[in-house]
Structure P
Amino acid sequence: MTTLPRKRSSLRLEPEAHEQLYRQVLERDGWRCQACGKRANLQVHHIVLRSQSGADIEDNLITLCSECHDQIHGG
């Protein structure tokens, strides 16, 4: 019987570390959507998705407004 390789599970940050990381990304990006420049309804987006083993690290995160974030996810 052949076994399939297991998907690497993504470790989640503790809530405090998660909040601090997201704040760092928002500050790095000047509190602006990096796609359209808006300053409202900001969210932090994983460039390589967590479902694809994307890490919770600053280099893998970008600030987007909710509209641009929805567009990226096909909404």
Structure Q
Amino acid sequence: MTPPKDTLEERLNSIESRFAFQEDLVHQLDEVVRSQADTIDELKRELLKMRTELTHTPESEAPPEEQVPPHY
């Protein structure tokens, strides 16, 4: 026994509708992931730059509040 045609069409329409929403959601999530990846890359570059600056900064050039006293 096969279900009535209307039921099959309704089910197909429902599946197509859900698929369209899921496809849109996947695109939105992809944009979020790409944006986060760009932010992470930028933060990595900034951290590397800061590390480089800190390792190449002599103690005498550091601001007085950050300098270690000579008796240490």
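Each reported figure results from applying straightforward, stated rules to the coordinates on display, with no laboratory input. Quantities reported herein were computed from a predicted structural model and do not represent experimental measurements. Cβ atoms are built from the backbone, for glycine too; each structure is taken alone.
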_Cα extents along the principal axes in Å derived as 54, 29, 17 - corresponding label from P, Q_ = P
*Which structure, out of P, Q, was mean count of other Cβ atoms within 10 Å over residues 33-40 calculated from, if the result is 14.0?*
P
*P, Q: which one has helix-only ellipticity at 222 nm (-39500 (n - 2.57) for each DSSP H run of 4 or more, over all residues; to 500), as calculated, at -8500?*
P
